[in-house]
Structure P
Amino acid sequence: MANAVPYQLLKREKDIYLSCSPNPDRSYIYANLKPFPPVSNQSDDYTVEGAMLDYELTPYKTEIIIGFTDREYNLIGDIYVKVLDLYYANAVPFSIDVPDVPTPQLPSAYSITLIIADKNDDPHKSLEIHACAYANFGF
């Protein structure tokens, strides 16, 4: 074989995977996006995966929240909220499709944050955050 160059196909494993501080020990979430990276003013499909060890994902109470921020952590566009309609026991791995998430007009540097939280009846605390992951782009 003359002039053959071996190569390795580099496949990304996770698009949003950096852990935020509210994650309980050994709990994890991450997400893959399609398309990746997101395109301004187009919808993205997210696949959110993970396992929560301290609580259960409860139908009509647990939410997946997706938000975009700029370099100074100012919100870009609207926050996207998907209320879950399925039950997942604690410590059971889950995979949840979140289709058609709108992508705002993106600056050259931005972050995407993914949160799993429960609605809360406390008027001073609207959400109880159970897990969080984020990714930075252009930083």
Structure Q
Amino acid sequence: MAIFSWKNDYRVGDATIDAQHEYLFALANEVVGSQSRAELTNHVMKLYRYVREHFSHEEAVMKQTSYPSYQEHIAMHDQLMAQLTAISDSIGKDQWSVDELQRFMNQWLLGHILEVDTQLAAFLGKTGEPSSPVS
């Protein structure tokens, strides 16, 4: 059973970002469903790589559209990446707990997406800008 269930209510209104967020939910379920430390390590690394890719995409969109809260949003991304790195390090030292992972995933997935990314989507909707950065 999935601990993190994607709901249409979580959509921020941008197709690309919504698809990325939905995939992040699937990755979060892989992490918390890990059956061994080796499996957990692999899933956390997969999540880490995808989160970095997702954040890079969002940051490129914000920069391209002159998003007014660009610096604040990037600071939040940096904080989330630092937390994910700390969790990864704690797994490597065998000092992790499933509860800690679930709390982080819940805080990040729901909190960041529903509050912070929704503001970005509202801005993009007002400007009519696409979510895919133009090279």
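Only the coordinates and a few stated rules stand behind these numbers; no lab work does. In this text the structure is predicted, and so the values were computed from the model without any measurement. Cβ atoms are built from the backbone, for glycine too; each structure is taken alone.
Once distance in nm of label points 7 Å out along Cα→Cβ at positions 26 and 42 is evaluated on every structure in P, Q, the highest one turns out to be P. Ranked by relative contact order in percent (Cα under 8 Å, 6 or more apart), structures P, Q are led by Q, which has the greatest value. Which of P, Q yields 69, 34, 26 for Cα extents along the principal axes in Å, as computed? Among P, Q, the structure yielding 69, 34, 26 for Cα extents along the principal axes in Å is P. Out of P, Q, choose the structure whose coordinates give helix-only ellipticity at 222 nm (-39500 (n - 2.57) for each DSSP H run of 4 or more, over all residues; to 500) equal to 0 when calculated. Of the options listed, only P reproduces it. From which structure (P, Q) was volume of the Cα convex hull per residue in Å³, for residues 34-89 alone calculated, if the value obtained is 59? Label of the source structure: Q. Hey, distance in nm of label points 7 Å out along Cα→Cβ at positions 50 and 122 derived from one of P, Q reads 2.8; which structure? Of the structures listed, the value fits Q.
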